[in-house]
Structure 1
Amino acid sequence: MSVALVTGSAGLIGSESARHFAGLGLDVVGIDNDLRKYFFGEDGSTAWTLARLSRELGGSYTHFDTDIRDRQGLEQIVKKYGADIAVVIHAAGQPSHDWAAKEPYTDFDVNAVGTLNVLENARQHCPETVFIHCSTNKVYGDRPNALPLVEQETRYEIEPGHPYEQGVTEEMSIDDCLHSIFGVSKVASDVMVQEYGRYFGMSTASFRCGTLTGPAHSAAELHGYLAYLMRCVMEGRTYNLYGYKGKMVRDVIHSRDVLSAFEAFFRAPRAGEIYNMGGCRFSNASHIEAFRIAGEITGREPQIKYVDQARVGDHQWWISSMAKFRSHYPDWHLTYDVPAILQEMYEANADVWVPK
């Protein structure tokens, strides 16, 4: 028996991981206690995703309602499956800048200490496993905002000819900048995952993700911007747009494209790697551009309330360079761009998000 252990298994990337690795023939053990509902309220709850996942995967999926901060409870699970665990996908975490500032202890305990708990249990009970960590581009703090940007009609862009014109590489420093409390906890987890690869020789990777999205996203105002944007347009909700004239740029990657990257690493793992992971130049949009696309798809006029103050540590422009990952895994490629992602969201949620 080969097992994929997935933390945050009812979340966007966790549930996609469960489906993907079950499709490869692995039994899936999921760990998720719906902390997202605690963070973001009913909008953020992943209970509906867990119910659907259990129906779809049936006996190939085993669920544990365990908190990753619970070392003893976590150890019981990892020890039970032991050497059968072929891959760990660590997708659990507190993902919001703003929320982290309200409860710094909780944020750090979930993101940093929780990651250490999963890593150490893997080292003790399944050291040969492949360990995949969902990190974030927020480990770079606000350093990207120091890039030479040019204001255009609907977006900010980097100056032509800049070394990062095709996207920010992993060589950007993560030091001496403003991160937000959330960013700091993710830096700690990211570096710890690297260290378990370099110090202990485990097969580990931190994927520094940009905007992750897909129809399974439990979109909330404080996290999941593209899905929440589409939900607001479909439901007629007012979207609070914070700072930078709405021209801040995000690269966007579909959860299925993320999982194809995870599979590539799983099949040919390395030790202590870091990879930027996003839509790069293939899939990106400013908020203004995303609203335009969503309006065209739905036929509805977006309701926007602009707030001049940007969120602390928010990126003004972010596009990931995928050059390093592609050099290691040249067969991997992106399949979804922003219009395709928003169209799929619309079709998947029309019965739920469109008022009757």
Structure 2
Amino acid sequence: MEGSSGAIFAQGKQSIKIPVPVYIRASASVVGTKEGEGPLGDLFDVVGVDDKFGCDTWEEAESTLQKEALQMAIGKAGLSREDIRFLFAGDLLGQCIASSFGLGGFGIPLVGMYGACSTCGLSLSMATIMIAGGMAQYTACVTSSHFASAEKEFRFPLAYGNQRPLSASWTVTGSGAFVVSSSKSDSDRALITGITIGKIMDFGLKDSMNMGACMAPAAADTILTHLRDFRTKPEDYDKIITGDLGYVGQKALWDMLRDQNMDISHVHMDCGIEIYDRSQDAHAGGSGCGCSAVTLSAYILKQLEEGVWKRVLFVPTGALLSKTSYNEGQSVPGIAHAVELVSCVA
């Protein structure tokens, strides 16, 4: 398939090379109190003082996270909602209700996305394809998660007070939003130069309290595929960044890649490990759609914007389970999508 520039989009087995400049023009991050107390707390745009964000329910609070993040990102880009041609959004709740109720008032054509905790990578990929294909000048992406709404959806009521195993992760309360553009500006945060759409990987694991191990095979497969498709190696990146494998999943990822004669330990970073301090009792680390999204907006793009990092591979990961599949004894498949980001600083 060829774009208007005549350059080949398809790259290797399942990747896409972006042959024209596609920029992340602006982004925004809105998080809850626990995230604000973590190592990245000073970098987030908004830290809530009340995790209900003034709403009556946890689900309404999550919708508010998305609404505030998107509005802020569009404002930072110097645009209005009318300038955004397509909006790509998703969350963890049934039928993506955080997105539909949070974003309906913007009046932007919406493409609902679901990749579990990998949704940030999936939505950025689709938004980029629209831009690179000449179908839009500006697109936007937003995703979110909320600790309380996710626990209610997937696990136990908060009042139950169940004990969490050390392999369990803590769902991040947060939303990250991004404006993607075809035109260069003085405020661009990064260039998107390539993407790899992941495959569903299922190793038969059934422990929903150990999602890092469930998602690690998908992360390993996507990273290997991206590097092979683009003929690169780990040393070509300042960082290879997974979404929310946490401490347990990180070790599993390293072991699986070493079995393939690849060592990424010296360049690997995981958003779920970075977002909380060990003292915050998050056990294996952070997870949720908001984990990689707010870390990308607040921290990763800052490093690229300032030229500290020149090239990173962003690989958010998702566990494709529901409370129905889990209760019926199904395994927890995983998926991961990769987005290659390059600094705009010469």
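Some observations on this one:
- The maximum of relative contact order in percent (Cα under 8 Å, 6 or more apart) over structures 1, 2, that is, the highest value, falls on 2.
- If helix-only ellipticity at 222 nm (-39500 (n - 2.57) for each DSSP H run of 4 or more, over all residues; to 500) is computed and equals -9000, the structure in 1, 2: 2
- Looking across 1, 2, the calculation of distance in nm of label points 7 Å out along Cα→Cβ at positions 213 and 285 that yields 1.6 traces back to 2.
- Identity of the structure behind 18.4, 59 (criterion: Rg and Dmax of the Cα atoms in Å, calculated), options 1, 2: 2
- Between structures 1, 2, the greatest calculated value of distance in nm of label points 7 Å out along Cα→Cβ at positions 149 and 245 is seen in 2.
- Structure with the greatest value (metric mean count of other Cβ atoms within 10 Å over residues 13-20, set 1, 2): 1
Read-outs throughout are calculated quantities, based only on the coordinates presented, and are distinct from any laboratory measurement. Here the structure is a predicted model, which means the values were calculated and not measured. Cβ atoms are built from the backbone, for glycine too; each structure is taken alone.
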